[in-house]
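Some structures to go through are shown next.
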Structure 1
Amino acid sequence: MIRLASLSTAALIAAAPAFAQDAIESEQESFTVEVVADGFAHPWAITFLPSGEMLVTEREGGLRVIEADGTLRETPVSGLPGDLIAIRQGGLLDIALSPDFAEDRLVYFSYSEGTEEANRTALARGRLSEDLSALTDVEDIFIVNFDKRSGFHFGGRILFNPDGTLFLTLGDGGRYQDEAQNPENHLGTVVRLNPDGSIPADNPAINGAAPGVFTFGHRNVQGIGRHPETGSVWTHEHGARGGDELNILIPGTNYGWPEITYGINYRGTLITDEREREGMAQPLWYWNPSIAPSGMAFYDGNMFEAWSGDLFVSALVQMKLVRLEMDGDRVISTEDLLADRNERYRDVRVGPDGALYVLVDAPDGAVLRLEHAPTPREEEFEGQ
C-alpha cells in the first residue's frame, strides 16, 4: 500500500527536492528528522494534549509546554511539589495524562523527592489549568518506602492499563542493589496501583511484599509499553556493564537482579557468575555491551506502515534509536537509527499524528520529530 498521508499531489511534487537532500533511508522506511523545539534542560518525557500542545518534563525540574504551532512557551507550568530534588539521575521524570483527562484534567508525574541524604521516587497527580499555566490540587499518591542517599536508579516510567490501573517502574537505588531481591521494600520493583494510589485487590500475592509490588528483581526499569497486538506489557532495564534487559511483565515474577545477570560491574569485576536460576525469569532480549536504554514505544500509528507493531527503544550511551522488528512476542531483528547524530536519546513516543517523537538528553536538549518521507517511486506513482 502506498502512503500518501494528507498531502496533495502538488504538495508532494513540491516536496521532491527536500526528499533528495534530507530524507534518511532505513531498511524499511524513509523519513526526515525535524527539530520541533529546543532549549530544554535535560528533557525526560513527553506527552500530547488533546488540544494539540505537548508537555515535556525536564529532569532539572521544569514542566514545559510546546504550543500547537511548535513554539516553546517561555514560562514553565507552576505548581510542582516543593520537595522535588534534581540530583544526578533524579528530578522530574515521566508524565502521563489521566485516561479521563478530557473530563478531570488530571496529569500524573513521577519525580525524586526529599534531600541528598534521604530521597525516593514518588508518583503525584495534579489538575492542569485550562490555559496550561499551572497544576493545582497536587498530591502524592505513592511514595517508595525506602530512603536512600544515592542519586541513582529512580526508575519512574508510568503506564496506564485498560482496566484503569497503572504501572510505575522503579530502580534499585544504585548502591542498594541487593534490596531488589527483597520485595518488602519498593526498590527494584514495578508497582501496580489504582489511579488514586490505592492497591488493586487482584495484585499478585508475593510473600511479605510491600503494598503495590507487582514484580521484583529489577535493576533500573526506565521503559514500559504495551504490545498493540498481544496486549502484553514489556519493560526494559539498565544493566551495569552489559546486560540491559527486555522483559515481559508476569505478575509476581522475580527477574533476578542481582543474583543473575548478563552484565558485570563497571570496574570490570563480576557481579555474579550465574546467568540463570530456577524461579527467576530470563530476559526476552539483552544487550551486551550496554546501550543504556531509556524510553520505549511500540509503533501503532498510521504514518509508517512497514514499522507497524515494531518496538522502538531510545538509548543514551550508544546514542541511537533502536528499532526491534517483532513477530508477536518475539524479537526477530534490530536496526539502529539516528546513530550518526552523536546525541543521547532519553525518550521516544508515537504522536497522535503517527510521527515518532524523540527527546535529546542534553543541557540544551530538543524534541525531534521523525516523519515519513515519500520515496521517489511513491512520488512518481502519485504524480500519475
Structure 2
Amino acid sequence: MKEFVNYKDSISNRGNLFRLKQVMKKANAKQDITVGFIGGSITQGSLATSGSNCYAWKVFEWWKENFKETNFKYVNAGIGGTTSHFAAARVESDLLQAKPDLVFVEFSVNDDSNEHFLETYEGLVRHIYLSESAPAVVLISNVFYDTGANAQLQHSKVARYYELPLISMQSAIYPAVRDGKILARDITPDDLHPNDMGHELVSSVIKFFLDRTLQEVLIGEQPAFEKGTIPRPITANTYENAIRIDNRNYEAKCNGFVVDESDQHDITDCFKNGWLSNGEKSAIEFEVECSGVAVQYRKYVSKNAPIATVLVDGVIGATLDANFNETWGDKLELTTVFEHKEYQKHKIAIVIETGIDSKNPFNLVSLILAR
C-alpha cells in the first residue's frame, strides 16, 4: 500500500529546518529530548486499536529508533473534536509546561477553512514558537478521504509566512484514495479517522520527512528569525495569548448553577472543571476583560438537554443548544459569541429561562477569552 503514497509531494512546505536540525543534533549528543503533539481526535489516537498504533506514537518511535542511546519523553495533547481555537487557550498547560524540544501541530480536519481559524491557528503556532523551550514546529495536515477537504489552504499561509514545514496527507495519501489505488475502507472506516493501517500510512509520511531532514542534518542552515523574535502577525492575532476561564481559576456568580467538583482523569476527560445547571431556570455570570468570548459546553447525543442564551452586556449574543444531532458521542462544543471588539471589561451571562424537561444538565465547561 505504501507504494501508492506520494511521499515526494507530501512536503507541502519545507520551511526553515534550523530548529529541527538542532533537535537532531541534541539527540545525537545523547541529551534528553521531549517530543510533543497537539491536535484533535487523530492525534489522540481515535480508532487505533491501541495507543502504540497511533501515528503520533509511531513518529515518536522514529526518534527512539534513530537515537538509541538518547532518553525521549512523549507528550500527546490530542483531544478529539477540538480545534486550534481551544488549543490556543490550553497549549501552555497541556503541552508547553513540559518544555518540548519539538511540537507537531495537527488541526486541518478540525478547523474550518476560513479567516477565523486562520487567526486561531496563527495564534497557536506563534505561542508555541515563542515559548520558553523554543521548540521546532512541524505542521501536519490530515484530510477527509471522501472529499479531499481540510483547512490546509489557510494553514499553509501560516506555514509559508513563518517558514515552517507542513506535511500534507492531502498531497500524499488522498490522491491514491481518490484514484482507487488505495481503498478508503482499508485505511479508514469513516473517511476521516485512520484505522491502524491508516495511522501507519500517516506516520510513514511524517517519517519520510524526518528521514530526509536527518540525511541533511549536517548541512548548515541559518535560523529563520533572530532569537526570540518573530514577524508581525498576518491576522488580528487576538488568540496568541488566549485565556481559558473555568472553576479552577474563576469564581462565577451562580444562580441555579453549581461548581462541577468531579475529578478529571486526564485532558481527554474534557467535560470537567466547569459549572452545571441544577434546574430549569438558572443563570451564571462573569465579568471579564477581553476583545472576544467563546463559550465551551457539552452537547449530548442523548438529547434531553437545555438551550441557553448568552447575554453580552445585557444584549443577546448567542444561543447554545446542548442537544447533539450526531451519534458518535457527546461533543465539547465551542461557540464564538463575539470577537474583535475593543479590549475592555464585559459582563457575560449564560441564562436558561425555560425549556424542555431536561434529564441532562447544561454543562458549561469554560469560557475562552481573546486578548
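Looking across 1, 2, the calculation of helix-only ellipticity at 222 nm (-39500 (n - 2.57) for each DSSP H run of 4 or more, over all residues; to 500) that yields -7500 traces back to 2. When Rg/Rh (Cα atoms, Kirkwood Rh), for residues 208-255 alone is calculated for each of structures 1, 2, structure 2 gives the greatest result.
Once volume of the Cα convex hull per residue in Å³, for residues 232-295 alone is computed for every structure in 1, 2, the highest value turns out to be that of 2. Looking at distance in nm of label points 7 Å out along Cα→Cβ at positions 48 and 264 for structures 1, 2, the greatest value goes to 1.
Coordinate-derived values only; no laboratory data. Just so it is clear, the structure is predicted and the values come from calculations on it, not from any experiment. Cβ atoms are built from the backbone, for glycine too; each structure is taken alone.
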